[in-house]
Each structure stands twice: as structure tokens, then as C-alpha cells.
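No lab work stands behind these numbers, since they all come straight from the coordinates. These numbers were taken from a predicted model, which means no experiment stands behind them. Cβ atoms are built from the backbone, for glycine too; each structure is taken alone.
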Structure P
Amino acid sequence: MEIPYTVEARPDTGLYNAKVGIWLFLASEVMLFGALFSSYILLRVNMPEGYWPHGWLNIPVGTVNTLVLITSSITTVMAWAACKMNQFGRFKFFHACTLLLAMTFVGIKSYEYHDKFTHFELRLADGKIADGHLHEKSPDFDLSKKTGHLVLAHAHVVDIVGKSGDELKKELNKIYDLRSEDAREVKHEELKFDAAQITKMERYGPWHHTYLAIYFTLTGLHALHVIGGAIVIGYLWGPGSKMWQRNSEQFANRIEVSGLFWHFVDLVWIFLFPVLYLL
């Protein structure tokens, strides 16, 4: 049985079936990410003044990842255009570029995640807060038994004990507002702490702060979309490309549909980058 409207347009919508389907799917995706962006806004406006982080993410790295994803949107359009012009070799080249760029994006995002999971905040017994990246830890380090020690690199200590008003804000800026003058004055160095000095230590994971919770939720879900799109692109570049011999026009439509999803993924990141990195 031949399925109708896989190539020709439907009379009721003016689109072929797959294109109708992808637009309906993308409408549901807009609602999903729209709800998450709304959650971000509500979480941010309800956070006490001075406790919402600024500068916790690496803007140059995020900028590079943005350029990578934008470039991948261009190459997926070029791949579709090559199909429409019956240039199968050019399609293979541009689609391979899209796949490589997608993998690059995920690799850079993995680097950013690793940076956060090696970043620690220590609550010290004297009430101070130490912040930095874990450099090394002694083999016998055990916080519950108060044995051993650890070393934080690019670290500093913040003293909030007995402070209030402007003094407290100045100290909190050293943790939460890394773009402030107070944070720029901090001297970062390699610091060693015995387990006996530490009352609590916590990675910069989604449990550490509301900002990180929404950051990992939004970027993690987006990364899953990138990986899912890359799997489809990889299939169409490899085994799925056999359809080119049987029905080149239907194959071009599949490339167009996958490209529409990829453009949506790119568009979501265009919103995520300024919201999470710049504001």
C-alpha cells in the first residue's frame, strides 16, 4: 500500500505529511521550553537580592558553542539545498559537517559540565566560605571521619561572619557576582584545607543553587535534543541515505524535516545563551 502525501502537498494544509507532523511536534516543544523559561523568570524574580549569580558561566566558551550551533544550521540548509539540486556528494559533505558540529557542541557542553562538577564550596568551622576547583585530595580524606585534606585551585575565602548590610553584600558579591568590583579584587590562589576545618562541602551541581538547578535543567534538556537530532542526522547521512536511489524527492523532504528540528534546537540555544550567560 502506498502512503499518500509523502511527497506531494496535502490539499487541506498545502504541506506534505511529514512537514505537518514536524510543525505540530515543534509546537509542543515550544510549550515545553516556554514553561521552563517561565520557571526561570519566576525563580529569578523571587530570589533575595544579592543571591542570584552573575558570571558563573564562561562567556567565551558559550560564545564559541553558539557559533558552532549557528554554523551547523547553515550546513544543514546547504545539505538540503544540495539534495534539491541532485548533488548527492555535496549533501554528504554538508550533512557530515552538521554532524561533526553537533558533536563539537556536545563536547564543549560536557567540558562546561565537568568544570561545574569539579567546583566546590566549602563551609568552614569558623563560619567562613571557601570556593574553588578541587585540585587534589589526600587518599585518606574522609569528611565524616575528619581525616585527610584537600587542595582547591583558583580558590578564595569569603568571611560573612557577623556582617550585615553593605559589608555582607560586599562579601556575597565575591561569590555570587563575579563581574562586580568586589569579586575582581579577590586574590585567587591554591589553598589547602584539613577535613577537620570543613563542616560541609558541595559541588556546583543542580542541588547547590536554584540558578544551577534551572541551568542544568534547561541546558541538559537542550543537549538531549542536540543528541537526538544528531542521531537522526547520522542515520540520514548513513543507512537512511539509501532512499536517495529509490525516491530522491522524498529523501530531500526528510532532510528538510530534520533540518526544521535542527533550526528549532539552534533557536532555543539563541535564547538560552543570553538568558543564562549574559544577564
Structure Q
Amino acid sequence: MTTQHINVQVNFGAPLGQLQHAIQRTIHLAALGLNATPRLTQDDLQLPGTSISLQLAGPTSWPIDEAREGFEQWILMNGLRDATEAISGFLEETRTGLAVWQLAIRSRSGPVTGADWNEATGSQQRRFHRLGLPDKIDDLQRIYSLALDPDLVGHLRTINDARNCLVHRQGIVQERDVNEDAALRVSWRRLACVIRGPDGERDFFPGSLVDVGETLCVSNRDVAKLFPLGTAISFSVQEFADVCWSLFLLGLSTVKLVEDWGRAHGFTLQEPQDLTG
């Protein structure tokens, strides 16, 4: 059997970039729809470019004000679903990088076979892909000892609960969605502007006055929203933006944890180049 020496570079910035692109694309698509919503007219309820107009159920016309409201929520709920699902792909790419690193660790005590490589990057990759989002998180900790930020993971689990309700139960909270006191509790971390002073912090709003001795700062705040059993899930535009920010924070945090994992196992990481000189 021939032994080959190979060099493999693992770039964990790539999955983060893909996550960032996916979430930003979702935000852009949501923005396009939301900005167009106020200009919709009754004529816009017909599909363009079709030779036959279909009316399969319901009234012959949908009041445009109701249609605008329904369209706005449809945009936001689909955006939340897409942004949440982007995390799943990010975790899959992260797992692949960790698997390669794990093979490199094993190679220190003996050769790694082609079968080992195929197992780590092929069959194990397919197995991980089939897991649900919560199981992916648990799998990373069980197999690679990578414990993601518990607070951000807690937020992600509830956001994923909302995603499951939207996909499988049309956004109406049912018994299987309940995670707290006969309700679905969804939490996230939002980026907030605050005013800090001798007496503590207070929220900043457009038009707020900043007194002498106070400073304007940006802070992360953990917030939650309850949807009682039988009610429909809905989010404001600001809440949707805040959920997207929370998901991206999880990506940032995970890459930092992976880098720490690599250093702890003896890997040399290439630092970002300083382009200011």
C-alpha cells in the first residue's frame, strides 16, 4: 500500500461568509416585498403572464388592505424560515471542517486511510445532513466536543420551533409547538442603541436627548415573545431583522469556538492580513 502525504487547508471563514450571504439575501428579498406592499392594487392580485386567471377558492375578490397585511406577514414568515434553515447548512460545513481536523489529529499516531477519509467526508456528512437542527447541535458536542454558546443556542432552538410551526402547521401554535406555559416562546438577541449614564442604561429612540455625562452605545439585548396555544405566529419587521441578527451572531460565535478548538489541538491558524499599511 502506497502512503501519500497531503496538505489540507480548512477555511472556517467560508461557511460564515455563506451564512452571511444567505441571511443578507433573505433580508434583501424581504425588503423588496415590504417596500412594494404599500403600492399594491387590486389588479396586482392576478398572476402576470398567464393566459387563464385561476380562482380556485374563496371570494371572487380579496380586499386589498387585507391582501397587503397578509402579504407582509407571508414575506416575514418565509424570510424567518429561510434564515433559520441557513444555519443548518452552516453547521454542516462546520462539521466537515472539524472532521478533517479530526483526521489530521489521528494521522499524528498513524496513517489515515482512504476509507477513513470517505467515512468522514462522505457517509458521516450524509448522516449529519439528515439530522434536524437541534440534533445537529447535539451531534457537534457529542462527537467533536464543540459546545456552542448556550444562550444563542437557546434562542436558536425556539426560533427553530417557530420555523417548524410555520412549515408544518401554517403558523398556528398547536400542542406540539408549546414550550412554555401553554404557549410557544420565541427568543432572540437584538442589537439595541442604549444611553448609559450614572444611573444605568435606558433605551435610545429617535428624538431621545442624551444628557451631559451620558454616552450613546450599542448593546445586545435578549428578548422573547409568547404565542399562546391556538394563535398565529407573527413578527414585526423589526423583530424579523432582530432574529436575523441573532442567527448571524451564532455563526460568529461558532467560528470563534472552532478556532479555539483548533488552537487547543495544536493547529496553526492563519491570522487575517493587516491591509491598513
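Output the label of whichever structure in P, Q has the greatest value of relative contact order in percent (Cα under 8 Å, 6 or more apart).
Structure P gives the largest value of relative contact order in percent (Cα under 8 Å, 6 or more apart) among P, Q.
Of structures P, Q, which gives 0.35 when FRET efficiency 1/(1 + (r/R0)^6) of positions 12 and 236 (r between Cβ atoms, R0 = 25 Å, to 0.05) is computed from the coordinates?
Structure P accounts for this read-out.
Quick check on the output: 3.4 is distance in nm of label points 7 Å out along Cα→Cβ at positions 172 and 196, derived from one of P, Q. Which one produced it?
Attributed to the structure labelled P.
Match the computed value 0.45 of FRET efficiency 1/(1 + (r/R0)^6) of positions 52 and 228 (r between Cβ atoms, R0 = 30 Å, to 0.05) to one of the structures P, Q, and report its label.
Going label by label, the one that fits is P.
A value of -17500 was computed for helix-only ellipticity at 222 nm (-39500 (n - 2.57) for each DSSP H run of 4 or more, over all residues; to 500); which of P, Q is the source structure?
Q
Taking 0.10 as the value of FRET efficiency 1/(1 + (r/R0)^6) of positions 84 and 220 (r between Cβ atoms, R0 = 25 Å, to 0.05) derived from one of the structures shown (P, Q), identify that structure.
Structure P accounts for this read-out.
For which of P, Q does volume of the Cα convex hull per residue in Å³, calculated from the coordinates, equal 251?
Q
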